[in-house]
Every structure is written in structure tokens, then in C-alpha cells.
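Every number here is computed from the coordinates shown, using simple stated rules; none is lab data. In this text the structure is predicted, and so the values were computed from the model without any measurement.
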Structure I
Amino acid sequence: MLVKRLLFPVSLGLFGLSILCMLGIWQINRLNWKNNLIYEVSTSIAMEPQELNPTNIGINSQYLPVTFEGKFLKNEIHVLFSLKPYGPGFKVIKPFKLKTDEIILVDLGFVSESKKNVLREIGENKISGNIFFPNETDSFTPAPNHMKNIWFSRDLEKMSNYLNTQPIMVIMSSKVDDETIVITSLSPNFINNHLQYAITWFSMAIAWLFMSIYLIIRLVNNHKKVNLKNVI
């Protein structure tokens, strides 16, 4: 009788403990992955910049520091963005014509809402920055509002098609002579809360274990009391 009564709380206790421990271990694995990613990005960003050669740029060039010369073209794409302490605004993406006549995209940085439609005439420049292939678009991302020039993510394929450029984007780190732009250099500022999450899951596992033990002890004690009464 006691064994049957204990079967459910023991099974539930082991099941809950297993799930919570698995979630904690998963967060530890995510922590290691995130730390390795931060290290890789930091190492790539700190490398010596090299001259940009579009024919050698691929997905493995992510974060690669480059320099190049040429001039900005007139068109712009404005992507919704928020930057502390400035608040809401836009990322400014402009086509840049290299001296080899190839055209790429350059993320100049951030402008506030009030500076969105300011005319930016930026001439020939030598630019420094990092190659970036954004991954910001999913099935829930709204389509761009071309009438108002408002985009909701940096979609490299759509942006390059829209501005007739190569699908290569550089996050600018050098400065340009334009006071409306706040440079947003690429940096490994990834959110890394996995250690806190792991501690939370393991703490819940310990709490679950103690509650399960308490329930089992209570059932055993109740069973003993019932048997004692029957004997008396």
C-alpha cells in the first residue's frame, strides 16, 4: 500500500528534478557558447584592418575590420533603432561607391527622429569599419514602408536589391563630417545572462528536491500513524 502511494510523488519528484537540472545544464552550455562567441567577435574586431576586396568577402568575413576609399551616394535607408541615451531614431544605411566602381552598403550610425530627413551630403572618404551580415529579420518583421523610408530591420538582401548594391555591409567605425550622425561602431555587447538563468534553474531544482522529500516523509509518517491506530 505504501509503495503504491509513494509511486506518484517519487516519480513526480524525479521527473521535475530531471527537467530543472536539464534546463540548468542547457544554460551552462549556452554560457560557454556565448563566452566563445564574445571572444571570437572581440578577436575579429581587434584585428588589423585590411583593404576591402569585395570578391573575397563572404559569410566567413563576419566582423572583419576593413578600410576602403570612395564616395557615398545620395540615397539612404532608415532602419528603426533606439540608442541610449538618445532614445528612438534610425540607423542610416547608405550606398558607397568604391574606387573600383563596386557599390556596397555602409551603416553610418544613428540619427534621432528629428534628424531623419536632414540632407546629408558626404563626399569622398576613407572609411574604416567591420563587415557585418545582419540576422534581424523573421516572419514577424513588417515589410518596409518605402513611402516614408522606414525599415524595421536590416535585411541585407532586400536593402542591396533596393539600392542596387552588392550584398556587403560595413558598420562604420571612422567618423564623417556630419554632426547629425552618432557613430555606432561594432562591439561585442551581447546580452549574457546565462549564468543567472543557470543559477535560477538549479535553485528551483534544489527547492523541488526538498519539497519532494518533504512530501514523501509526510506520506510515510501518515502511513505509520494509520498503522499505529489500527494496531491500538
Structure II
Amino acid sequence: MNRRKLLIGATASSFAGIYPTISLAEQASTYFSLAWRGLDVGYSKINLEKRGKTLVANVDVELSVKIFSFDAFSYKLKNQETWESETLIKIRSETLVGKKKEFAKGKRTTKGFKIEGSKFSGIIKGNPATTSYFSPDFLKRKIWISTQDGDPLSVSASRIGPDNAKSAKGDVPAILWKVTGDLELDLLYSKEGKWLGSRFYAGGSQAEFILNSSNGNMHSLWKS
């Protein structure tokens, strides 16, 4: 080894001792557009990032319905959830429905999940899911926390069977689940657990989440 190579190697070794080892985060994301009465009225973006055992989900939803240039309905949600080993540790969300502000914030305690929201404040027992829907394992849980206002929703899910989810590139094979109870909607997942879309009724018409793009598998990342 010549002197120049030796110096380079020594310098690299020195830097390695100065800077701590960085664990690269794993990520997965999904982007939906929302169709209602033949109109594109908004979007939903979800990004999951995992470092070690901690997974952080960031959710952004924005909807806007205009009638003759008049703002008939608007909705903006920003939500962050922290999970560890498939257990909700923290949640913090803010929502603007028209001009009305809603919120949900909470954390896990020894007594259960303590939530403070614009509709509900108190302790939720067990291991609740949320209305972020990014894993089909949520379907096994009987309580979902509303990310809009903190309300614990009592739900049940039934597997309907093979269906198709709409995407920007055409129909995608999916498995349809129907959610009933305090919340009623259809959810569509792939055989691998990817969230592919949802359907629900608003204003007397069906609204549908249409898959625009996805990166990775949010369900697999959440479970790993």
C-alpha cells in the first residue's frame, strides 16, 4: 500500500470513530385521489417510516367540493401516529371541517390508551386501531379511534370476497371487506395486505378512493 492510500484509509477510520452509526429508515407510502359524483374532489396521502421498533405514520387528507364556484364542503386533516409492535403509542391530529376545528391527541399509559379529543376524552382499553386503514389487521380489532375527533368507534368487519379496486392504471384485483357499526364503509386490500382503496356514501352518493401511486407495502412494514 502506498503512502497516499494509507493516509486515506487512516482518515476514513478516524471519521468512522467520530460519527455514530446511522440506522437507515424503512419507508412505505400510498397516495389516493377521491372521486365523488364523477369529480376529483381531493386526496389522501399516507407515509410510514420505521426506525428500529418504532413506526411513524403521517397522514394528510384534503377534500374540497365546489358548486358553481361556491365552497360547498371542505375538509383538511393532518395526523401523526406512532406505533410499536403493532400497538398504538401516540396520536396527534388536527382537522378543519369547513371552519370548524376538530382534534385528537393521546398516548398509551399503564391504564390503557388515554385520548383527548374534540368529541371524546378518556381511557380506551385494549389495543385499538385507528381510522387510517393502512393495514388489514385493523379489521380484527373492535375499536377504531377516529383520527378526526378521538371518538372510539365500535365496528365489525366482514370479508365479502374478490373484487376490483380502481387505480390510475386501471382496475386492480382486490379483496373486499365491509365495515359496519359506528362506521360504515368498504375497504379493499390486496392478497399481500396492501391497502388499495375504499368506498363510502357521502351526500347520498358513493365516494371512492382511487389508487394513484404506492411505494412499498405499508402493511408489511407496520408488522415487521
Structure III
Amino acid sequence: MYFNKKVIQRAMPIYIGYLFLGLACGILGQQAHIAPIEAFIMSILAYSGSGQFICIAMMLDQASLFSILVTNFMVSLRYMFFSTAMYPHIKNCSLPYSILFGQNITDETFAVNLDSFERDKEWDVHQGLALGFSPCLVWASANFIGCTAAAWLNPPTELVSYILVAMFLGIWSGYLHDTALLIAGILGGILSVVLSFYVPFKLHIVLATLIVSAAACWYEVKLSAEQKAKAAEKEAR
């Protein structure tokens, strides 16, 4: 791992974002009776901002362990694809180094690292690992500070809820240009609310996500097949 000025410059926007989100996550963790040191360790071992927020929010709602695990598994599946896309750049590393590199992949570090590998010939895996690991320390430290401060200040849970909703709306806003994903998100929310009256232990969230995701995948496959058929028909003419 090689930490230098270039790493700091490219990771600075991530540091700033993780600082404020980490503080909010720490405050939410304190509301769920998580100790500051537990929040820090959780942030290191389960390095997933959205996953950690979801886990704590579901703990506050007294969701079942199974529901929490399945929901986080689904939310974190994207990291498998991120790691696969990053493999050509780290394939010559040892297995322990590759595991450590993969552990520190998030949406933001993946985007910055991939761009750096493709555009900067001097960018290597050591700088890439530093770019992934240093934001993790910022995130974990912010969680620790937020959790510690919340124990003294005792902020209202409603304030944290607004922060949490704002964060997820911010994440979702990146997909507003895609009509299919926009419709899937709205339908998923509506279906989750409807199922909440019939499905116990917060499993309605998992069930709604599975149903809408499956329907969206089916639609994408069908649309792709139709487009290929039309393209083949045009070529035939």
C-alpha cells in the first residue's frame, strides 16, 4: 500500500462524503444501542455504507436476523461485479493482497480506481489499495465519533431518519434518467408497503425487492431480445 499526494487528491471527495455520512450512521447506531467501538469494528468488517445503514435501520425496526442478512446480501451483490471488473488490474497480486483490495471496494472507490487504472499509466495496485483503505478509516472513525457524540447529545431519532431518507434518495437520484429503474423503484416501494400488512418480521422488504428485481430483469432480457430481433430483421432486408 502506497499512500501519496495523488491518492489524497483523488480520494478527497470520498473523504468528505464519508465523514458526514459516517457521522449520521454513527448517530443512528447509537439509537440502536451500538457501542462506539462496535460501530468502528462494524464499519471495518462490513465496509458498506448503504448496507450498514440498512442493517441499523432494520435493527431499530426489530427486523429478524434472516431478513437483515438477506437484504444486505442482495444490496451488496454489486460488489461482486465491481471486483470482477477490477480483476484485470490486480490479477498479478497475491491472494491475501487481492482479498484485502476487494474488501475495500465501494461504489466510490471502485469508480475512482477504475478511472485511474485506465487513464493513469503510473497508477498501480499499491496506490489503488491506499485509495480504498484510507476512506475506510475515515468512515469507521466518523462512525465512532458520531456514535460517541450521540450518547452525549442524544439527538432525536427523527433527525437521523431524515438524514437516512435523504441519503437513499440521493443514491436513487442517480438512476432517475433510466425509466425502467425509476418505475422499478416506485413499484418496489409500493409493493413493500402493501406486503407489510401481510408479511411479518420485515421480510416484506426482501420479498418486494426480489419480485420487482426479477420482473425488471425479465423486462430487460425481453427488450434486449426484441431489439436484437429487429436489428437482424433490418440486416436481412
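Where does the value 34 come from, among I, II, III, when relative contact order in percent (Cα under 8 Å, 6 or more apart) is the thing being computed?
Only structure III yields this read-out.
When helix-only ellipticity at 222 nm (-39500 (n - 2.57) for each DSSP H run of 4 or more, over all residues; to 500) is computed for each of I, II, III, which one produces -14000?
I
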